[in-house]
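Bear in mind these aren't lab numbers, they're just calculated from the coordinates by the rules spelled out. Just so it is clear, the structure is predicted and the values come from calculations on it, not from any experiment. Cβ atoms are built from the backbone, for glycine too; each structure is taken alone.
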Structure I
C-alpha cells in the first residue's frame, strides 16, 4: 500500500489564550511529539504541516524522521494546511489525515486503521469513537487527491466525505480516541482530571 500520513499541525491554538495546545505535556512529552511518534510507528512516511511562525513546534519534532511542510498562510484555514501537505506527497500516494491535537490517539489506533486500509484500499476510512461518532484520522485513496486540492477555508474535508459517502467506512477506535480534541486550557484540565 502506497500511503503517507499527513499530520496537520499548523493551527493557531487561538482558544488557548496564549498557550499552544500542541506543546501541552502528555505523559511527559509535548502532544505534537507524542502523536508524531505514534504516526512514525506505523512505518508509513509522515509529513507534518506547520506554520511559519512557531519554532517551538519545529523543535518538538527535532530528531524525528518526519518531513516538515511549512504552510505559508495557515490563517486561511485548515484547507490550506491540507493542500500544502498533499502537494508534498507523491501524486500516487493515499493519505491518512491526522489532526495533531488528538491526545488519546495511540500507535495501536493508527495500526488498526492501517490494517483496515490495506484490506480495503479504495475505501475512505474514518476513525470513530466507540459509540460510532465520526472523528479522526481519515484515510483517503489517491484518486480523491484532486477533490481534496479544491477545498477552501476551514471546512476540512467534509464536502469530500459527503460527495463520496458511498465509499466511507467508519472504523471504531476505543472510547473517545477519535473525537477528543482539546482546544482550551479548561479542556486540558478536565481531560487530565479524568485520566487520574
Structure II
C-alpha cells in the first residue's frame, strides 16, 4: 500500500520501448501503457521529474558471459530502442540508456536524481522481474524510497511477475495502483 510519496519523487519507467514490448505479457500491454501514460501526465502536471529508461544491451559484458539462457544473436530492428508512442515524453524529461537490468549501473541516473534532490522513485515498466526489479534493488541500496505502480508494469512470465510483486517488492518499498500513486501527488 502506498502510504505517501516523498516531496521530491521521480517517476522512472523501464524499457517501454518498441523492441521490448512485442510478445505476451502478464497484463494486457494496452493497460500498462495507458497507466504509464497517466503517471507521466501526473508527474508532469505536478512538476516532478520523469525518467524514461531504455535498454541497448549491444556489446555489454553480461551478454558474453556463460549462462543457460543465451541472448538471441538476431539483429535488432532499427526502432528497437525507441520509446513507445503511447508514452507522452517531453524534451526536458531525463532519458537514460542502460546496458544491463539495472538503470543505475554505469549510467548517470543517480547523479541526475541527486541534482534534483530526489529521495523517492515510482517504478513501472517491463519486465517486472528483470528491468524493474533490477532497478528497484539498486534504488533501495542507494536509499531511495521506492514505490511500485503495479498496474503499469508487466512481464513475459506471469509467475515471475507475481513473484516480484508478492515476495521481492515488499522488501524494498510500497506497492499500489496508478490511481493510488496519482492520489498521493495531489
Structure III
C-alpha cells in the first residue's frame, strides 16, 4: 500500500516537472494508488532485502535490472489482458520494444536504492509501532479495499476495450460498467491509456 501511494506521488511529481502541470497517474480507479510501484516495492523487498547492506552500486544495478524487466512485463501484461497500454517508449533511445528503456531502468535503480536503504527501514519501524490487534484490522480493511479496487478497475478497463471493439453490454455487470465507468470518466483517471 505504501509503495502504491509513494509511487503515485513520484509519478505526479515527475509529470509536473516534465510537463509543467499535474495529471492523474492513478493505476486504480479509487485512491492515489499506482500498483506498479506497490508490486515493485514488494519485489524489491523479497528479492533484494538480504542485500540491503551491500554496496550501493550492487543494489542500484540489481534494482535497475529488476525494475526494467518488471516494467516490461507490466506493459506486456496490460496489453495482453486488457488490450491497452499506458506507456510507450518506442521513440526513446535504447528502448526494449517500446515497453521500457535504459533511462527508466536507471530510474528504477535509483528508486530501489533509496527504497532499500531509507524507505523500507523507515516504514518498517513505523508499521511495527502499530499495536497488533488494530494493525490486523487495518491490514484486513486495506486488503479488502484493494481487492475491490483492483477488481472494479480491471473490469472497467476490460469493458472499455470491449466497447471499442463493438462488443455490446449483454449482462447486468457490463451494463453497470457502461453506465458508471464511461470512456470520459476513465480518460480522466487514465489520461495516457490507449488501446493497443
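Using distance in nm of label points 7 Å out along Cα→Cβ at positions 10 and 98, single out the structure from I, II, III with the greatest value. Intermediate results must be reported in sequence, preceding the final value.
Values: I: 1.9; II: 1.2; III: 2.5.
Looking at the calculated values, the largest one is III.
Given 55, 50, 31 as the derived value for Cα extents along the principal axes in Å, which of the supplied structures I, II, III does it correspond to? List each step's numbers first, then the result.
Working: I: 39, 37, 30; II: 46, 33, 32; III: 55, 50, 31.
That value comes from structure III.
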Consider the structures I, II, III: one of them gives 3.0 for distance in nm of label points 7 Å out along Cα→Cβ at positions 138 and 162 as calculated from the coordinates. Say which. II
Entry that produces 23.8 once mean count of other Cβ atoms within 10 Å over residues 2-9 is calculated, selected from I, II, III: I
